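Please treat every number below as a calculation from the coordinates, not as lab data. Given the structure is predicted, the values throughout are model-derived calculations rather than measurements. Cβ atoms are built from the backbone, for glycine too; each structure is taken alone.
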Structure I
């Protein structure tokens, strides 16, 4: 029996089960929910991919007007019809007892080898695919020294092979304009950065 979420006045759960659990987990819920009319829906059955919480961080160097990204092989991107080599902001899943900000700091160190030069600024929490997954991402931005960004990083026991990539803001704009960045958290973070660079420079002055 799967865990049933805590009560909400607009949903009634009948049953929950977990037919699949490996690296990913799928739960099946039987429930009904409140309609806009005020009535209740018919009983529904719905599959949910339980990814849980994650944190991601955009690494910005205001002195060099550069952003530190990571590149790695992503099989699902290939299956979706794209390139398996994806440019992304550093990110990782949150363990049960971890704070999102702490995970963003840890993933920066593990994936890029860099230490932050500022406290992470929260951009927002968002849902990458609310129609099929419970994954939520806490997205941050922080200051780094891009001159120290180089090499290949990642945890060997997690089969990570992550290359550090440094792009200027002008190059970031060109990548965005031609659709060369496909990662959702990276797109949101970079568009936010382009809008808020002046505020960050004042904050970090």
Structure II
């Protein structure tokens, strides 16, 4: 815990790629704290910042899963405001969601997902967050060797994934908040969905640079 009373609070709100789920079966289902991009972000920013890691596997922008899937509390919009109030005052919200909205049962287009992220931006603004950094998630890569093991039955061909960054950028800039594309520095590993170890480091550096520039 950062004890500096003047530290700027940075809330990183996302899904399994913020939680630190590996792209294979290593690391007991989660990268260690010092290897996750959020942990590396804290190390790069130092004690003048307080990084809050708010990543949850299977989190969506604003969708609930069917009752039979046993995934309660994954609706990001339902939790965002309580999260921001819990950690107030928040200096910067780093928002990276959208991958789970690509799942086949939801049937969403890239534009649908970007519009839902717009709702999250609106809520964060209403909560008084002064700086919002929206990250487009990394594109899903169906060509990865492990994609067939579990991801294809969940995401299909993930046809909307390559268009997500452009749609999210348009929504973010239209609402006057900052935007960056995680896919410019990071990519998925064997399962085609989750960040490689090296991607965590590169994403941390990208976000650190942007946070310091706020």
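Here are some notes:
- Label whose coordinates, when semi-axes √(5λ) of the Cα gyration tensor in Å, for residues 135-174 alone is calculated, return 22, 17, 11 (choices I, II): I
- Comparison of I, II - label where mean projected area of the Cα convex hull in nm² is highest: I
- When FRET efficiency 1/(1 + (r/R0)^6) of positions 23 and 39 (r between Cβ atoms, R0 = 30 Å, to 0.05) is computed for each of I, II, the largest belongs to: II
- Given -11000 for helix-only ellipticity at 222 nm (-39500 (n - 2.57) for each DSSP H run of 4 or more, over all residues; to 500), calculated: source structure among I, II: II
- For 25 (relative contact order in percent (Cα under 8 Å, 6 or more apart), calculated) the corresponding structure among I, II: II
- Top of I, II by distance in nm of label points 7 Å out along Cα→Cβ at positions 7 and 167, largest first: I
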